[in-house]
Structures are given as C-alpha cells and as structure tokens.
Structure I
Amino acid sequence: MITGIHHVSMKCAAREEFDRARAFYTRTLGMKIKREWPAGVMIDTGNGLIEIFCNGEGIREKGAVRHFALATDDVDECVRRVRQAGFRILVEPNDLTIDSTPPFHARMAFCLGPLGEQIEFFMEKEA
C-alpha cells in the first residue's frame, strides 16, 4: 500500500528565508525544481520531494522528526559544498557500521540547513 515518501515539508515566514532555502537545495546541493508557485516550491531529491512554503508564521517547534536523510553517492562532496556555502556542519563525514543482522555499513554526515533543519547525507556501503 505505501510506496515511499512523497515529500518532506517545511515552512518559513520571511521571503529571504525562503530564497536562502531554495538556493541551498538547488544551487548548493544541485537538486532540480519540480514545481513552483507564489508561496512555495517542490524540489526533486531523486526519489521524493522537499516542499518549502513561504507562508508560515515563523514559529518553529521541534517535533518528533529529528532530521531527514538525503541519499548520496558522495557524502564528502556534499559536506564540501555545504561548508563552502557557509552552512554549519554538525557531524563530519564518517563511516559507521550499524550492529544489525546483517551488519549495515554506511558513510554519513550532518549539517544544519537554512531553516534550522538537520540534514543527514547518507551513503550505504558494501561490507
């Protein structure tokens, strides 16, 4: 019945926040705009969308979602671009193995996005 995640949605109040977020996902990370309207945009991640509205009240509350992860084939390049664009890196690129059955190997890093969102760059690795 469920076939995947369609989109992640964020809101901001100020046009400058919206413009900065739009530029971060399109220029810094190289994603393409799927559709755009006066108060919002949907940006294609390759297998889902990031939706950003510019009609919020500017109130941010931390809810149950801690972060979202973007799949990538080059974690280090994502971090380089984000750092070069002046955004904060929360966790530097690193390799990890999740102690599961079978073990799950990955490379990951975290940054703080333009609207205060935590973004994980995630790459699954072979053993």
Structure II
Amino acid sequence: MNAEILDELKKLLTRAYAPYSNFKVAAIIRDKNGKLARGVNVENASYGLTSCAERNAVFSFVAGGYEKPAELFLYSETEAFTAPCGACRQVLMEFDPNLPIVLINRNGNIKRVSISELVPLPFGPKDLDDAK
C-alpha cells in the first residue's frame, strides 16, 4: 500500500454519512489495471437500509465497468482494525474468494487478510449449480 491510497482513504472518510453511529468507514477497490472504485458507509434512520463502505465500493466497481478486483483497502479511525461485516464478506466473496483485503487503522497500521480467511465456508455460485 502506498501513501497516496491512505491519503485518498482519509479524504474519502470525510464523505461518509454516519449521523447515528458516528462510525465512519472508507473503502477503495483497486482493479488489476490500477483503477480505483470508492465507497463510504451511508446510514439511514431505518437502520436496516444502511449500506456499508465495502458494498458501496463494490457497486461502484461494477457500475464503473472495472475488471477483476485486485485489492480492497478498508479504513476507519479506530484503534482496532475494522473488518467487513458478514453481508459485505458475502458480496466480496462473489467477486474473488482470494481477494486481498488491507485493513488500516487510525495509526496507519496495516493488517492483510483474504476474503477466504474471513469466510471459511462460503455460499457462492457453485452452490447454485449444485441445485440444478
């Protein structure tokens, strides 16, 4: 990870809409060609309608016509590392079960994981094929 990505994540974090939890998250997905798709969490008074930064980045990635994701960067201003929630893990698994995820805390410390580490027994397209 380079300093430019961290700077971009910090700027992006200011756009998060989190008036209820005040827990802001920024995500960037880089594709194999270096193009970036961005996302922030967007809360809603009807909590179930809240959308996480990771999913918003994925949706932006798809809408932008980007190619295979190469890496996801996830930043929050917390001491601990913030990992994707269960719903985000499922969405990320759809695109690459080995997707590298770079978790970054407020001190700039980094922890690298893959989505397959976070989702050891995933549900995916192969499960739908088995049902046919």
Structure III
Amino acid sequence: MALLNLENKKVLVVEDDDMSFLYINQLLMLTRGAIVREKSGIDAIERFRNQHGFDLILMDIQLPDMDGKQVTREIRNLDSRIPIIAQTASRSAEEKELALVAGCTAVLTKPFSMEELFGVIEGNLL
C-alpha cells in the first residue's frame, strides 16, 4: 500500500491514552499531515470550536470526562461534514453501531494496522 499523503491537511486526534496516541502519531507522521492532540472531550470540543481548518478527526470512544459519542454529537452540531473516525477497543457490534448513530463516519477497532487506518482515512476524507 502506498503511503497516504495528508500534506496540507490538519487532523485532530482525540485520545487520552499516551501509548495509543504515540502509535497513531507515528503512523500519521508518515502522511506529513499536521496533527493536533486533545486528551479530553471537553478540550476537543473547545479546540474544534476555536481552531478552524480541521480536515479529519480521530475520536477515541472512551475518554475520561465524556464519551467520544457525546463529543461527536457536539462536534456534529458545529460541522456536519467533517469525517470523524471512531477508535474503540470494544469489539461489540452494538458499540460500533452507537458510534455511527452518534455521527461517526467510520469505526476502527483497536489495535488497528497502518493499512486499516490509512484505508479508512482515504475512504472518508472530504
């Protein structure tokens, strides 16, 4: 698989777990995209509200202050078009369906490979 080129794209990664973020960050660095991290749902909503120009959001479903589904609903109130890719450790089909109902564009199950991440991003970018 050819590397994904996200040059001139800005990605908001909402992830509280440092190890998960390090993995995602290493993969996204290969794309040359600009990466911004938030560790909490409240901070992610504020960042999205105040810093325009994001092209993609990677949303952890289990966050310390509010779940990623609620964060997604709040962001959807601000922007109905931005791709939001949920990341969850849950293998439950119900959890994945709830993420999609909340407004996520796609759902990745952790751990995911570079090919899975890049394929979902490529298939969902505006």
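Points worth noting:
- Entry that produces 23, 18, 14 once semi-axes √(5λ) of the Cα gyration tensor in Å is calculated, selected from I, II, III: II
- Origin of the value -8500, where helix-only ellipticity at 222 nm (-39500 (n - 2.57) for each DSSP H run of 4 or more, over all residues; to 500) was derived from one of I, II, III: II
Coordinate-derived values only; no laboratory data. Keep in mind that what you see is a predicted model, and the values were worked out from it rather than measured.
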